[in-house]
Structure P
């Protein structure tokens, strides 16, 4: 879908009504009845003139003939009379960003609110989503996350994940992974453990980029743990540890390995429940990885991939180690490798006989859990994760 034709926030030229509406201005109604305007609109619809040609004609041949009419009146009428979204977008750009806004207000696209410009993305079922600019890059570096709301439902915060055209294959992979997880686990388990997408919008801006609209969490587990300084209480640690483990089991039940399980990829949603996001890198078990985070990679994977990734595969034990590192992060309130660069982290994990130092974990139950999840032997840590002992430790 194309970029919506709404400029949001201040900086506009004042409120004007939609042409043709009961409250439409006299100038806009006069534009619609103008013979030159009708002829130029017909030519634009047929492709005989460009958007720039149309704007110049409106200013030269239409506005000057109608008392009290300015170019924004004419552009507003032209946008209203253009059903083709691509042509509306071109016309808006050619007119310097003028567009019809919510409630009929004519404003400039890119007008800012708090110094950042907002745009409206048009969904496939008639919905319109306001997207705030200034997005935060996610861990893969190939997408950005923007705050958003649906027009008419502004009280429900959303996130809009934007992926560029060159990385659109990641979008297809994430959608496929989520559908596979839902199919294998059921809609109930999926909605309990994962943040699904409200809508996937192809070519949302006319440049081939992709937008995925999803419910917003209040915060992610990394921020929650680090804000508290010393980590989470034992009750919350087990609650969120169990939530992460359950989401991981759902991924594995679908025949996938996540390879990027970490506290950043769990957000707090309704009823303070932690739900998983960012499954674009999940791959079928015993296949090669697409993405990973050095701080959560198991030592056996680091050692196996020293000569390159050719022939290196991943299985469930990869995610079990990552779960252990995530639980440790929640316990301490900091990443185990905080302050280290990615190369330094990889070098440390790849050392012979590397083990995670758990001497600072004073709670016996949590320490036993972490010793099992962070066993350097992939078979032993997988056996522990599948055991009753692991489930009891998270109760």
Structure Q
């Protein structure tokens, strides 16, 4: 941890409850007000006694005294506090809700004048704008239908987050394979599942969509990336992809330069992790402005992390957006292969789509290989890599755990060779210092 302002024992902390107005609209003013009080109690629990400096609708500014804070830089402190408060659902009147928190921080001391104090208050409030609100923000009343959907989405999101924390939701893995040699695996896709009452695996897509509608995907995405890093640490030959929302690709999730610091720290601590981690987004039209995104992606790539874009051709993403993002991997939407048999025109789309994707990314995966006919189409179009139930369905285990060690090493070699030096981890001593 970076030490800061050793002479200062007081800290001005402004916290914003981003989904305050949505909670008001969906559950009423009382629940939203209690949620803000819960934030204050959480701050006191972790910082000690705090003095309320200002309260304005969804924002709370406190003056805290705690020597433990001197061990943290501002971005580390903000990320830690926000993750703690957002980690557990807030329960009020038999309702569980998730709180979307961002914060800004300023050190103060006994020499701070009244004018300087007001200036610091204004600076902290202004800095919250670096953490663009992701949550639904509206002061207008919700219709009965909107309120019911918001509440249902919140219930699904809370249930999934609890399941992830309790390990009753889990990853299953799907191979990305060579169509000419299905035993040659490039990497494995991670898909989130949970077990229903009958013990059957059920997809979590509905709950993930609920997170997206609430604007809270960053809460679950950061948890899933951390879980996949655990998998990579446990298996030094694993190459794994984790799907996340494009909106989570920002260094400023919890505040200025706060949100991904813990993950960056893990990647710097173990340089072998980054080159084996793939972050996959689907709709790049949800990405933030290029000015905000580019430095964040540069930091990821400096640590060896690779970026994949899925469902190419099936969503609103434009080729221009993809060129800006410069993904390492593009996955063709499975719908094109699934409908290729319907007409000559449908069949003719596959090849040009592959060619277009190859102009953008180094690696292209043709998704949707669900039959021998689909595999023949992939071979006919000279697809380098494919995915689908015919070449390998989802499984809790991964093949390389049980196969010959030499095969696993060969798979890693294929993965590294496919990218060359692109996206590899920097040598020791050359990591970014962010």
Structure R
């Protein structure tokens, strides 16, 4: 049977109109309600052992969050913009912890009506063409193959795309968390042995295998999750051989709109006159150093909650005990905003030591994330980063200006 492969699962999460089911050409389905705003996420969580030249190095617990949104419809499909966020260690002693934001970058590509990703270059998405289904109605035991493009990363930040082939088998319908789901077994090998100068500059060869269990919503055809059991050997150009063995979990989901007005109202109800709500981000720079503890403003990335009057010991990440009741109240409110990621951003004044400022701001943002976690906020919702003195709100020429620049910001992200 000649198969015309189409990436239907992802499209069903995106389309704003009816499409044919990936499993039957005769039935129609509506997109999942959470994705009707054209936003979706792909979250990959790695958990694997690492050996270098045969010596055990440790476990890698990392996470990649890809957040996408359709921006413009074009004849061939859509222009898609978004963000990709690479997080550091997400576990400690086997338990989830707030993760450091290692890298964040903007993403833009074209998504065809057939599901094909173009104009992405060496940027995200990480997996292009996964999952892919045939257009014909599937029967248990059906087998097919489809191309898969994989974005790979070198040890110095180099990137390239490898084209491989994935094989699929349809297993059948089984329950998954209270709903019917279709299960698939997917396999692909990752292979490269030289011949591309762009890749040869950082990678001599790679070989490995991926065995994947894929779960797809039986009603909508949207992918839900996949478990990727992986084993890879990377032969880097610097003569190191890195072995990775473990698994990755991949989750797809639609993103409902952020209820910014509702969140602002919650803050007003809980904190009263201590809250200032600004509609224009630039107006924050005009605020005087007054008695307000919390300033809330809309930003392109989400809702920014600036904590102006948190006090740390000088040059340390130790929060003074007098400010901990504020975090008690803040944690109580954040529990009323479930399922949203919170990026804790530390800011410092510019005192002429940019590296120290960056490190201190990161330590303080981590301290606040840890305090919120201790107060019952799921650490998997928490990310932290240190901005240093790179985003001042006032002049650093005066003590009052420097005081305004020393602050902690909670960014309640759109995703």
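List of remarks:
- When percent of Cα pairs over 27 Å apart, for residues 188-339 alone is computed for each of P, Q, R, the largest belongs to: R
- Label whose coordinates, when distance in nm of label points 7 Å out along Cα→Cβ at positions 244 and 276 is calculated, return 1.3 (choices P, Q, R): P
- Which of P, Q, R yields 20.1 [mean count of other Cβ atoms within 10 Å over residues 332-339, calculated]: Q
Throughout, read-outs are computed from the coordinates displayed, never taken from laboratory work. These figures come from a predicted structure and were not determined experimentally. Cβ atoms are built from the backbone, for glycine too; each structure is taken alone.
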